[in-house]
1. Computing distance in nm of label points 7 Å out along Cα→Cβ at positions 14 and 70 gives 2.4 for which of I, II?
2. Work out the source of 36, 24, 22 here, i.e. which of I, II gives that when Cα extents along the principal axes in Å is computed.
3. Out of I, II, which structure matches -4000 when helix-only ellipticity at 222 nm (-39500 (n - 2.57) for each DSSP H run of 4 or more, over all residues; to 500) is calculated?
4. Tell me which of I, II gives 21 when you compute relative contact order in percent (Cα under 8 Å, 6 or more apart).
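Each reported figure results from applying straightforward, stated rules to the coordinates on display, with no laboratory input. Note that this is a predicted model, so its numbers are computed, not measured. Cβ atoms are built from the backbone, for glycine too; each structure is taken alone.
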Structure I
Amino acid sequence: MKITKITDATIKETTHKVDVRMLYDKDTAQAIHITLKPGENLKPHITPVDVFFFIIEGTPEILVGEEKQRVTANSIVESPKDI
């Protein structure tokens, strides 16, 4: 069994310039923890794989393709690949 604590994971350098930590990285799946402070955001981008965001706290505005919506905590947002 392998257990990874978010606080022990190294912050990954990305073009988004926010706190991004790789928690699980295998050929078949990844788990990434992203912390956004007020005013921070991810730059619009297209992903080559299906992605989901689980909102732990806050009420971020999420853009997937052309659709933008404010999301509440304890919600999962699906973002299909190539959108």
Structure II
Amino acid sequence: MRAVVHDRYGPPEVLRIEDVPKPAPKEDELLVRVHATTVTQTDCHMRRARPFVWRFMLGLRRPKRRTLGIELSGVVDAV
């Protein structure tokens, strides 16, 4: 599957489209096939890691999670 990822904090230029492995849902999770998503102000703060306090939650030197986004629309693909 394709995803927009980032390996460091910074301006929009740190984002790139990359093929990533399809995640497998765990016991209490589900997999959603995303049809649409948004870019929010929170995503921009997380990408830049500003204010600095974001780094305590996301990773001090680089992001722990490579993909951004918390709002989506789609259908359940697997349970």
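1. Working: I: 2.4; II: 1.8.
Considering all the candidates, the number was obtained from I.
2. The structure behind it is II.
3. II
4. I
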